[in-house]
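Values in this text are rule-based calculations from the coordinates and carry no lab data. Here the structure is a predicted model, which means the values were calculated and not measured. Cβ atoms are built from the backbone, for glycine too; each structure is taken alone.
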Structure 1
Amino acid sequence: MKVLVPVDGSQTSLDAARRAAEMAEKEGAQVTLMTVAYFVQDILAEMPPNIQEKLEREGQRILDQAKEIFTGKNLPVETVLEVGTVPANNIIRKAQEGQFDRIIMGATGKTGLDQVLLGSTAAKVVAQASCEVVVVR
């Protein structure tokens with residue numbers, strides 16, 4: 001089974017990564033961690049110097065944090081860093097192109113409010129993904 005796990009550094013996304021690690025241990029799932037760094041270069045004319053590089057470095061830091069869950073258990077895991085303005089679109093496209101069987105993701109991300117039942121990224125992925133989506137709270 002191929003599993004895609006979008007991570008954004010939030011607690012729920014790390015919980016989703018832990019759930020995927022359990023699947024890798026018990027069922028031999030092939031796990032890919034993914035994060036989407038916000039793409040700003042063409043959006044705003046006046047941006048601080050190197051802001052895109054900083055966003056991508058932060059994305060890599062988030063991936064490394066989630067990857068430690070797997071390396072701590074000696075489990076193989078792939079990582080993917082993409083850039084985009086609507087993370088759900090990147091996630092849906094990656095799941096389809098990579099022929100993933102399941103997406104495991106957090107219910108709300110860093111930008112989600114605790115009171116919201118389902119974050120906008122998770123809601124869009126659930127509605128539009130071509131594979132099974134497991135939402136972790």
Structure 2
Amino acid sequence: MARVSGFFDGLSADEVAERLARDVERAQQRAVAASAVRAEIEAVRERVSSPRRELSVVVDASGRLLDVALTDDALQLSAAALGRLLVETAGRAQQAAGVRAGRIAADAFGEDDPAVAHLRGEIDARASKADGPLGGIEYR
């Protein structure tokens with residue numbers, strides 16, 4: 001049988017067993033933390049209002065639109081302007097929810113954790129697909 005060299009070279013059987021036990025314990029602790037983080041992220045809700053407060057939206061951490069509230073001022077906008085305002089406001093809420101989810105993960109696992117970097121990469125990718133900041137809305 002061929003011997004694999006590397007990670008355990010130079011360690012006694014007791015040292016290998018001790019290292020493996022520590023690794024298993026760390027993995028179990030991370031799994032518990034990951035479960036708590038998942039629950040906290042699933043509970044994220046962000047409410048964002050349009051610049052002139054014609055409408056507000058609520059989204060969850062995945063960006064799913066949960067609620068839209070319109071004011072009478074919103075009903076004075078053209079259908080096209082209202083649609084753009086809704087999409088742009090929802091995009092801002094999605095970005096805020098993503099940033100909050102990233103903060104939750106970083107607080108639990110550390111800024112340098114690969115899972116945190118992956119989550120932040122997804123948030124950045126989603127934001128880059130958006131049309132940009134609010135401002136191109138035509139009020140009629």
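Looking across 1, 2, the calculation of relative contact order in percent (Cα under 8 Å, 6 or more apart) that yields 20 traces back to 2. Upon calculation of P(r) over Cα pairs in 5 Å bins from 0, in percent from the atomic coordinates, which of the structures 1, 2 produces 2, 11, 21, 23, 20, 13, 7, 2, 1, 0? Only structure 1 yields this read-out. Hey, distance in nm of label points 7 Å out along Cα→Cβ at positions 83 and 107 derived from one of 1, 2 reads 3.9; which structure? Label of the originating structure: 2. One of 1, 2 was used to calculate helix-only ellipticity at 222 nm (-39500 (n - 2.57) for each DSSP H run of 4 or more, over all residues; to 500), giving -19500; which? Going through each structure in turn, the value belongs to 2.
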